[in-house]
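What follows is a set of structures for review.
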Structure I
Amino acid sequence: MVDFRLDDELLALRERVVTFIRDQIIPYERDARQLFHGPTEALRLELVARARAAGLLSPHAPRAYGGLGLDHRAMAVIFEAAGYSTLGPLALNIQAPDEGNCNLLFQVATPAQQERWLAPLYRGETRSVFAMTEPEGGAGSDPSLLKTTAEPDGDDYLINGRKWFITGLPGSAFQIIMARTLDQRGQDIGATLFITPSEAPGIEVVRMLDTLDSNSPGGHCEVIYRNLRVSRDQVLGEIGKGFRYAQVRLGPARMTHCMRWLGAAQRCHDIASAFAKQRIAFGKPIIEHQGVGFMLADNRIDLHTCRLATWHACWLLDQGDKARAETSMCKVHCSEALGRVVDRSMQVLGAMGISADTVVERIYRDIRAFRLYDGPSEVHRWVLARD
């Protein structure tokens, strides 16, 4: 039986995060350094410095790396509290794709790789990239269509290919690239993950993609690799096991998306509820009209079920269960239910909801992508139906 009660220590930590987000981070939401392709690096570093001073930086990191060593269920509570602000995950250094890359490197990287790449990432000094998705019939929801190749050249590999919707590349310190690996005879031996500095020769950003969301530093881009040279010590894990390692990253990362967006949707609901109690129409506050009151009631239902689903899936992860089906179900349910919460909140706000007078309009744009990244709802449904 799952015990959903929170202990006093976790409740106290959540209160610290709630206070920090309210007093120190929400005031930054109108900062001019939030650009079309995401917050600037200067803004990110300023926010990280505030979280560091508050003792809240990288709560997902093991204590050996200066973090709080939280398990998945505790992360669900704290990540939701951080997600209450559009800048909260960035401040606490738990934004995608960095948070997922931290988990991958912690589990798979060698001690030398962790020292070079993971430690600065946990400290909030750098940003990272996970490069898997490809255009033109390449890898996406079906990674078996991977076209980017890594061919041996002496003791090194040469990577060639094209990726797109790669998040955060401009300004990042390093990237993890998935490539189909060939042996000396040209035989395909499976996908492999490689780590490379983002400024290495052979990496070209072709274009920045103008997208609906704008919450990730560096935005989303299309990139070409032309004879990108990587050495054997830049292989992450073992040759040919890239798909397996990708699941190490993607499963928990789907859950942390649910956690962060829970906070954002709760924020929208709170704004809409406060508005509905003071906005008068037809002689009474609009919350007293069933059309509005029922929408807010449905918001509470969706928020509650998403929270329970997330905590349950996290509990399974903490028990050592791979929880593939549960994470797929949770990702589909949360991405769609939380989207409904934000949509209803905008409807309750009326004309003000589509303006920048509240953060709801911003969250409405950002959260729509949640139904697509880390596997669109249709792919997860297909996996569940197949199982």
Structure II
Amino acid sequence: MIEKHYVLVGSGVAAVHAAKAIRDHDEQAVISIFGAEDALPYNRIKLSKGLFSDLHSEKVLIKQEKWYQKNKIEVHSSRTITTIDPEGKTVATADGQIIAYHKLLLCTGASNRKLSMDGATLRNVANIRDRNDADRIKASLLNGNRICVIGGGVQGIETAWSFVEAGYQVIIVEAASRLMIRQLDQQASTLLAEKIIGFGVNVQLGQGVKRILGTDCVQGVELEDGTFLPCENVVYSIGIVPNTVLAHQAGIQVEMGIVVNENMQTSHADVYAAGDASEFQGIVEGLWGGAIEQGRIAGLNMAGKSVPYQRAVPITLFNAFEMPLFSIGLVDERQCDISLTRTDREPNTSIFIKDGVIAGVISFEGVAASLPYKTAIEQKLKLDGIDPAHNSMEEMMTEMMKRSTI
């Protein structure tokens, strides 16, 4: 009998959780993870949250080396897959090796969206996608450098906080009208901006950078209204682009990402995709938690279990500029029936109600406080008999937990 060989392309969190799911249900098969980077899979969230920590320590690894050894999962670091033959069920490496597979999983991730403006190719203009990027940025910094962070999303703000903590002067430029526009409403975003400004950061909202100025190195940025902001470094975080070239060249269906069904299966029956490269129901999630769950579901289905993927309620846990907050679910008041902000005992907690259930919440609290809200939102617990306008948030959530199935 020919040995089963599961080949996983990409060494991110989706691949690790897929490998675990496969091994949990298939003890005998060969599992191989191929990654372009020269290291075991690591936690990319650390690149912004802990930029100035030791990003090469074992603490940033998703799993320790002994875990892969125990589970007989082969990790081929610095091995790039260059072509796929879905009909012949083989992949080829950059050095010409042909590898047969039983099932193939594409976890090719995404690349950071590139700046397209004058000055974007100057020295000291950078973005952070992997540890090498982080190393280069840190090596380029000199004492007293001013850093312009383009992008006021979660990653941009976390990166800005890393620079502030390290003693650098920082500017944040966000083209949208508010920070973290996908996670926060106007009120919460204003509170966050005020906190950030309190740390001496220059926050520019509502207009983008028109061009980056300098001859060799960066000398400053010019905003769309002509304002000149002097700086020596530019770091940008303006979204991601799924890495789909490998799939596209193999004739696998690609739209924004690699199109998958509820089993994480692509247009070729024995090829699956998960994580930042995949597109499910027209959406590329690009979320850490989503990548974990997609990887797990892909692994289960590759191992013969028919388990559908269900998109999780989006959750953002944030703790930068000494301001913990969480955002869960639908937090756009335009799509909700009611939005309420309560400040009785709880610091600036806003809930968003749609069709008689809590659809979303924004609260300036730590991760532990998020759990009851997450449960209520995921289980779509009815607010029947609860008056959000008069009950305290604590009373509401106590009653909601009584109704929970957990």
Test item: distance in nm of label points 7 Å out along Cα→Cβ at positions 10 and 378 calculated as 2.3, pick one of I, II: II
Of the structures labelled I, II, which one yields 25, 52, 23, 0 when P(r) over Cα pairs in 20 Å bins from 0, in percent is computed from its coordinates? II
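For FRET efficiency 1/(1 + (r/R0)^6) of positions 66 and 202 (r between Cβ atoms, R0 = 30 Å, to 0.05), which structure out of I, II has the highest calculated value?
Values: I: 0.35; II: 0.05.
Top value of FRET efficiency 1/(1 + (r/R0)^6) of positions 66 and 202 (r between Cβ atoms, R0 = 30 Å, to 0.05), among I, II, belongs to structure I.
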Of the structures I, II, the one that -7000 was derived from, the read-out being helix-only ellipticity at 222 nm (-39500 (n - 2.57) for each DSSP H run of 4 or more, over all residues; to 500): II
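Values in this text are rule-based calculations from the coordinates and carry no lab data. In this text the structure is predicted, and so the values were computed from the model without any measurement. Cβ atoms are built from the backbone, for glycine too; each structure is taken alone.
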